[in-house]
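Undergrad: Before anything else, here is the set of structures, which you'll find just below.
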Structure I
Amino acid sequence: MATVLVVDDEKHIRELIRLYLEDEGMVVVEKSNGEEAWQYYHEHSVDLVVLDVMMPRMDGWELCSKLREAGDKPILMITAKGEPEERIKGFKLGTDDYLVKPFEPVELALRVKALLKRYRISISQTVKLGVIILDKTKYQIRNMDTGLTDSIPLKEFELLYMLAVHPGQLYTRDTLIQHIWGYEYEGDERTIDTHIKRLRERFGEYESYFKIVTLRGLGYRLEVYHD
């Protein structure tokens, strides 16, 4: 079930969008400003963001830019202005689609569904590591031998998933911090080391299939031995 983050300072607009998207079977999270939305995005799993341009405490332009720097989740921007310059600015910042107020809620719902479909077609949501399947749609780990599923802390899952998507690729600590914790993270690189240690402990019995390798002074990579 897709989770959509709706960001707009107008309550009735948020409620209208929520009603139509919930009718399509989606989970909707409402935020009234860019700062709250940005914080929520880093702490929870979100499949798509619908955001207004004119908002207090971080407008839609800045939020769109931050979201695009942090990842590739689909973004639908809505605004009261329909000038070509506004649309061009939005697309340059990384929005995937654009709607001008007043809009038909049915059209917005159709565009959201189209973006979700496009996203899921172009980006695989599962990664296979031997007998282990990482399912990002549910943030679960499935063992194909036993059929059992398990969950681990969100940041550990995201870290393992990022390494597993491109096995053999070296990732520096800075790169991992920026992609998983965000550019504004104020902790140090030891956070990565701690999470890597926990992942090794959790999946030690699967080292014949995959292993997280340390390259001293450089970073980490995941090596796959059996697919």
Structure II
Amino acid sequence: MTFDREPLWVLGGGGHGKVVLSLLRLLDRPVAGILDDDDSLWGTSLLGMPVDGPLGRLAGLDSPLALIAIGNNAIRKKIVCQFPLVRWFSAVHPRAFVDPSAEIGPGSVVFAGAIVQAEARIGAHVIVNTGATVDHDCRIGDFAHLCPGVHLAGEVQVGEGCLLGTGTSVIPGRSIGSQTLVGAGAAVVTDLPEAVTAVGVPARVRRDAFRRERTARDFLSAGDCPA
């Protein structure tokens, strides 16, 4: 999505917001301002740009254009539900590769060094972080986060709201259920159910935390708003 040269709002004034802002500058995208609900950030600056105030300022604007720059998957979903009239911008770093046959959903970001291969489908408000690779025919659900250095072989399915930690690898054709967390450096060689934590090589579900109940509640409380 190009939206011509319309200025957009960056939602999030933390570390992830810094990387998003840097990417937008590389794309020569004008930024209207930075908003964050953390009042301790108001009046501070991000790469020289001030954090202007709370996200509620969007409510007074006519169909604003914005990009959520927050790493927490549940918070991104809550923001989307809170502001149904916002138009969501997606961004691809100039030093990432996205095959022309792949699809990138609204509000998603593909960072430097990432690769998205043929006919992969990236959902809405997904983070494909630095150096992550998504091979052919993968399906990544809305509000997922592939952390730096994640590698997905072909035809992998990643559910809504999943977090795959730094350096996670997944062999071809595996499925990871929605809201599941995979620990850094794990190797996923079998399907994983939804709302669990899996760690190790090979990745195994942690029996002491079988249900990621808090994460599941966060997603349920956000509702089924359209991404």
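Bear in mind that the values in this text are calculations on the coordinates, not laboratory data. Owing to the predicted nature of the structure, the values given are computational and were not obtained by experimental measurement. Cβ atoms are built from the backbone, for glycine too; each structure is taken alone.
Undergrad: Given that distance in nm of label points 7 Å out along Cα→Cβ at positions 67 and 179, derived from a single structure, equals 2.9, which label among I, II identifies that structure?
TA: Details: I: 2.1; II: 2.9.
Computing distance in nm of label points 7 Å out along Cα→Cβ at positions 67 and 179 on every structure in I, II gives 2.9 only for II.
Undergrad: Suppose FRET efficiency 1/(1 + (r/R0)^6) of positions 11 and 91 (r between Cβ atoms, R0 = 30 Å, to 0.05) works out to 1.00; of I, II, which structure was it derived from? Don't skip to the end; give the middle numbers.
TA: On the way: I: 0.60; II: 1.00.
Structure II accounts for this read-out.
Undergrad: Figure out for me which of the structures I, II the number -13000 belongs to, where helix-only ellipticity at 222 nm (-39500 (n - 2.57) for each DSSP H run of 4 or more, over all residues; to 500) was derived from the coordinates.
TA: Details: I: -13000; II: -4000.
Structure of origin is I.
Undergrad: Out of I, II, which structure matches 36, 20, 14 when semi-axes √(5λ) of the Cα gyration tensor in Å is calculated? It would help to have the intermediate numbers written out before the result.
TA: Details: I: 36, 20, 14; II: 29, 20, 15.
This figure was derived from I.
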